[in-house]
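**Q** The next part holds the structures, each set out as structure tokens.
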Structure P
Amino acid sequence: MTLPLVPLAVGFFGLGTGYFVYGGWEVSNYPNNSEALNKSLGQWGIWMPGFMQFITGILLWMYIAFYHITEANSIYMAALAFTAYGVHWFAMGLNKHYGGDTRVDGYMAVAFLWISIIGALIFYKTSNTPVGILFTLLALVYVSDIPASLLASKRWTRVKGAFHLITGVWLMYLTFAAATTFALGWSLPL
């Protein structure tokens, strides 16, 4: 039986786009904060990192179920992460769009710091260094998000924005590696 292509590039690209949108604003503080900006950021958060990661996660769960993958496999962590991060972006995007209090994101960041640490452990342990690096960068995003959100700190928000941009660049590499591996047969580390 031939296994199908997994939609990794979709999830990587969606999150990377969201990180460029949010990170660019967090670092530059441009455009100035406004209701219109919050609605725009909310829409970007819902659709790109939210929907694209969620659909990737659901497709990976279907892949696991359909092909009866029951032995130890890092695809389980990928499915968990894409699904959880996707729903997390739905919540953050809606909160931003409707002008909610984003300080509560600091509490959310604690849980997502844990999932990032677990992901890093699993992907480094399975010798998937490129994805291990991604989860390490995600952990740095959430470490900085805790004080940025809970303290409403401009300085920590800029730090978080810098980690968003750095991680966004890495996600674009992973998008490129996944797309060229599956479409062209290249073998970039993925």
Structure Q
Amino acid sequence: MSVPACCFGALALEVSVPLAKSTLARVDAAELADRIADDLARLLHGVEALDLAVAGAAFDPTELLRPGWPIHTALADLIQRAPRAGHSRILGFGAHEGAMPAPLQPDPTLREGPLKLLPFVLSGEVAPIEAISTQIEERLLEKGMAQAALAFFVQKAFNAPLEHVRFLSLDDLLAMTSMQ
């Protein structure tokens, strides 16, 4: 198998009050990843053939948009280190005793913002990743609202009311933050 390619995205949570917590336990992160996979399958043709990794942690946009995409890069590294199963994998990385792996721990000083992001990485062969990347840029901003099941799960898991829950590409996120 050749070196996998990756594309990055995020589930954006618009909040009116700070989240009660910024990380999810491992079991909740695994369920979050499954629910995100279901919604992405509705939005992106062929995504089921790719590996998906999700951080069960809510980040401020400034954390995701740092040079080199360190949060997404850490998730991509975790995908590569996870055991292969012979088929696509859905991986949710959560907290153990309240703490995430070091590169995936949100900065507690950035809890107050109105937008929180749950990063995800899709990984696979180059051609399918290129096709999915194109779909992400063409579809997520317009059609990327989360389904009710995912939105309610996220609201319950983070114990906070949410205004909107939607998928974004990193380009969408960059455009949104540059307009603020």
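**Q** Which structure, out of P, Q, was Cα extents along the principal axes in Å, for residues 32-111 alone derived from, given a value of 38, 26, 25?
**A** Computing Cα extents along the principal axes in Å, for residues 32-111 alone on every structure in P, Q gives 38, 26, 25 only for Q.
**Q** I would also like to ask the following. With distance in nm of label points 7 Å out along Cα→Cβ at positions 16 and 56 derived from the coordinates and found to be 2.8, which of P, Q does the value describe?
**A** Q
**Q** For helix-only ellipticity at 222 nm (-39500 (n - 2.57) for each DSSP H run of 4 or more, over all residues; to 500), the calculated result is -26000, so let me know which of P, Q that is.
**A** On the way: P: -26000; Q: -12500.
This value belongs to structure P.
**Q** Ranked by distance in nm of label points 7 Å out along Cα→Cβ at positions 104 and 120, which of P, Q sits at the highest value?
**A** On the way: P: 2.8; Q: 1.4.
By distance in nm of label points 7 Å out along Cα→Cβ at positions 104 and 120, the leading structure of P, Q is P.
**Q** A further question on this structure: Here P(r) over Cα pairs in 10 Å bins from 0, in percent was calculated and came to 10, 42, 38, 9, 0; which of the structures P, Q was it taken from? Kindly include the intermediate steps, with their values, before the conclusion.
**A** Values: P: 10, 37, 35, 14, 4, 0; Q: 10, 42, 38, 9, 0.
Checking each candidate, the match is Q.
**Q** Quick check for you: by relative contact order in percent (Cα under 8 Å, 6 or more apart), which of P, Q is greatest? Numbers along the way, then the final one.
**A** Working: P: 29; Q: 42.
Largest one: structure Q.
Bear in mind these aren't lab numbers, they're just calculated from the coordinates by the rules spelled out. Here the structure is a predicted model, which is why all the values come from computation and not from measurement. Cβ atoms are built from the backbone, for glycine too; each structure is taken alone.
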